[in-house]
Structure P
Amino acid sequence: MTALAPRRGLSRLSRPLMRVAALVSVAFLAACDATGTTTATGPQTGPTIDPSQPVPVALLVPGGGESAELDRIARSIVNSAKMAAADAQGARIDLRVYETGSDPALAVARANEAMAAGAKIIVGPLHADSANAVGQAVAGRVNVLAFSNNGDIAGGNVFVLGNTFYNTADRLIGYGVRQGKRRVLVVAEDDVSGQIGAAAIEAAIARNRATLAGKAVHPVSEQGIDGIVPQVAAIANAKQADAVFMTANSPSVLPYLTDELAKNGVTSSSIQLMGLTRWDVPASRLQLPGVQGGWFAVPDLPRIAQFSQRYQQSYGEAPHELGTLGYDAVSAIASLVRAGRANALTTAGLTSGNGFQGISGVFRLRPDGTNQRGLSIATIRGNQLTIIDPAPQSFGGAGF
């Protein structure tokens, strides 16, 4: 049988460039204001500041000519961060940009330069291995807001800003439980990213008091998928599960897997299909018969479109989907500074329980270095994307 296109794996020190869809809305100047005034408690890791003075923020970006793609990401991060700094009325952000490429050693060197120049917090870098190295280099001195979505590097003074598998899995499982979908069969690839995704789904099942109805693991090949489809069909047809949750994201895996399941009577009309990744990207997926009616999570798309329009008008190009995490980070910092908090950049300040209004929706940083992001539940009906449960607008609601 034909092998399917390999997927890029995620590991503790991988360089994930997943579609985190972390674009942010700027319909108003305080686009990332804290959603409330609750002050977090906990360890005061990181320096205190004088909020009436400019706050030095080091921005580590993957530019430097290593590749056109990294330079585009870096440009978008810098432009978005500058927009956030300009929007920060009531707070003064002294933004200092350092190019790191994708080299962890260079990232550490740039972080040390920034520290010597008086940085009070580091925003970036992008790659997980670089962020991990930088976090260790500045441990005990400042916090690091990394653009990675790899939760394995989170903790201590390192926070990840990218949307994680856990966020998506928790949102979908939580919604499913409220719709009576409590018995979940997990279908995952046997590569690293598939197994990390499966672990996130299983954790979400436990957290939401659902039941793991079974787990089917397959190699990333047609033969591997063919081997597990009968097992999945048997469980679905016997009504032993209410939902099938798939980690598939490869351009080849998702179409083949959903088509083969459909041939065996497994579609969302018989048992609810769920996906850990976006099924509407690329747009050609909307035409796939097997994805019709499936559930997956997306950010607040109208807010993203609004930000993208503003960015396009300012810079003559569309923002990179990863780049605008720079806006999230800088505007979150600005909102804490604007509130007059001397502990704004400490762990306690950054992990304020009410979180921030990000461009793709509400988000907050957790004391363990991970994050929570508000996501919408979407489906595909008649080859078109449809939102069936909008993203929560604050924490503590049904979406959390």
Structure Q
Amino acid sequence: MQSAAIRPLSNMLPRQLFNSEHEAFRDTVRRFYESEVIPNTEKYEQQQHVDRALWNKAGELGLLCSTMPEEYGGSGVDRLYSMILIEEQAYAGDSATGFSLHSDIVANYIYNFGNETQKQNWLPKMATGEVVTAIAMTEPGTGSDLQSVRTSAVADGDDYIINGSKIFITNGYLCDMAIVVCKTGQNEKGSANLSLIIVEADRAGFSKGKPLNKIGMKGQDTCELFFDNVRVPKSNLLGAEGMGFMMLMKELAWERLIVAIICQAGSEAAFAHTVKYTKERQAFGKPISSFQNTRFKLAELRTEIDFCRAYLDHCMQLQIKNELGIDAAAAAKYKISDLYSKVVDECLQLHGGYGYMMEYPIARAYIDHRANRIYAGTNEIMKELISRTL
């Protein structure tokens, strides 16, 4: 097992996004992963979630909700800091921490659509790690079809009564609060009836299943959530009733770009591990990197990784300016997650039998990467979104 985060090869495509302050933050993030996460990887995989105290440590270092304004506990920095955190997580080979969902998805829903009371109540505690959050969208039988959500929130005086269940919820097992996608209208289907409601985990009738037994990403906290007549005040509604689908669509582009960042950095890490391995591994009396097949395979992968890096960094520049289109984010998510699958498959092959051994980072990447083509909308849904713009 690796003891330190890998660095992308220095001769890969040069980048121009970051300044010295960004790089200082990157050093802090890298040290955090090397000291707090990498040594505990096997422990997290066995218990199927990270230690709760890890969230507090991340909060102390300013690694949570850093893009939130200072008055809400953040640092008020740009999303390049989020990009750095996600990249360093991938370079460390970590698939257990759910920081980006907490900091860059849930926090954005509260900041962009919540009222002042909701912002003051939740964001500072999220920034310190006192509160762990999740967003509960997917249900058994709905998958990417959010308009078919069946979890209901029925008005009862000044409250809503919530019934239903959610599945595949990141941070679900440890969460202290979840933003729940609910149907607040009478129609069985339709986006006009969706609403987002804050539900505290200690409310009567809110229960959690055991962490799900996944084929990869075993250290990540992922579970089912159940709502049995959960009563919450109407003041927990985010934004306006029936505006949930619009709010989800507004934030999903950034969520999909996050997946693309994970996959790009994961591809670079897998590639760097493999270049190192092929230079050290001997076959027929010489390094396997000296064989033409190895050289050509690595040349092909390096070229594709560089091309995707250029596109992703351009998308990030657009995101910083709030100009990133839904189609561009969908293209980044689909193409780069596909690339990640290709890279880990080719790189495992270049490791030979050792690539199938879990002590090698490429083996863990091979079993962890696959979900990226599914969550945040399947790649088939991404193609549908792109095709609508043609």
Structure R
Amino acid sequence: MASVRFSGVDQSDAMQELLDSATALRHDLHRSPELGWAEHDTAARIRAELDALGVTWRSCAGTGTLALLAPDAPGRHVALRGDIDAMPIDEDSGVEWTSRRTGAMHACGHDGHTAVLAATARWLAAHEDTLPGPVTLLFQPAEEGGHGAKAMIDDGALDGVDVIFGWHNWPALGRGRMACPDGPVMAANGTFAIEVAGIGGHASQPEATRDPVLAAAAIAVALQQIVARRLAPQTAAVVAVTSIDAPSNPTVTPATARLGGSIRVPSIAVRDEVFALIAEIADATARAHSVTAATETTNRYGATVNHPEPAAELRAALAPELATVFSTDDHTADVPVPVMASEDFSYYLDEVPGAFALVGSGSQHSCHSPHYDFDDALIAPVVGAYARLAGAPQLPVPARPGAEGNMQEVRRI
């Protein structure tokens, strides 16, 4: 492949150039977000970046991209992942690089994840001859509910890979802190829909109807006993009824009502148990109201469960980079794990050893908020950690005294 050169006269200049380029890319991607399985412009931009570096790549699972460095190196084969899709949200962040596309926004920071992986590609390409083993970079589509990781695996993304690492920015963690436990780091999830069928009629004649709205409301309340009374207190679980739909008008009792929601659980076994309890409780509550309930459940992502040795390696790679960038030796996460959000990185960890970390930005806005924006200060430490994991020379990341006050300001709502 072509040799990569930085324009700076020393390594510090090279690093600053790399960070400036990554930040500019991040802002460009943020302006032009694309939803899962439609990341065509994003994929083209990633591939153009790789072409400019002379890095070999191939398409994977459509809009996904696999980049390969040092394919003939004799050491272990490391994979590093970044997700590329946006979310169906109208942005209201107030940042200069706000989304230009109605109904699409990088509300989960995948623009930052992509920029980190692109910057990693640049650093590794510049030091490819020193890499001890092959490195695959996975630019993955459709993480937001689209099972993109599974599609990447089915298209050979993990072929020959010995270990895989990934990360996610996490506003709920203190800035520069990380969560990377041995074992579960993020929960499994699933969704449910309950169709309640009664007998509709005139609202003035309740005795002639069988009210599905009342039953649906009772089911929503009754489902809360699953976590409160049917699971052991030590079990981390969430059962959330997020919608009740019973279209009608003020004088009509409708014939049907529909509930929808999601669950978060620490394992597939608990997911199966909770789904069974949802169906049981919905049916019993409906019968108590002289209506019927049909429950449909959908498995989404499994729990993201770190393998102990790779988790220790990822912690060791992140710690010095976070210490340098944020001028602190305290990297302890101030959040219990597993967090109850879910990630399709779980698919990779079901196939090969690896680990996934959450890195805190301390933002006032959570992921999936229309006001959220990725913290660009996270780019440097994660690129540095990725370089360490790949066996590349350490990045000369400059210290940032007072980094806690340098976060991008976002408009308060």
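Readers should treat all values here as calculations from the given coordinates under stated rules, not as data from a laboratory. All values reported here derive from a predicted model rather than from experimental measurement. Cβ atoms are built from the backbone, for glycine too; each structure is taken alone.
Which structure, out of P, Q, R, was Rg and Dmax of the Cα atoms in Å calculated from, if the result is 21.1, 66? It traces back to P. Looking at distance in nm of label points 7 Å out along Cα→Cβ at positions 49 and 281 over structures P, Q, R, structure R comes out largest. If relative contact order in percent (Cα under 8 Å, 6 or more apart) is calculated from each of P, Q, R, which structure is the one that comes out at 17? Of the structures listed, the value fits Q. Given a value of 1.8 for distance in nm of label points 7 Å out along Cα→Cβ at positions 185 and 217, calculated from one of P, Q, R, which structure does it belong to? It was calculated from structure P.
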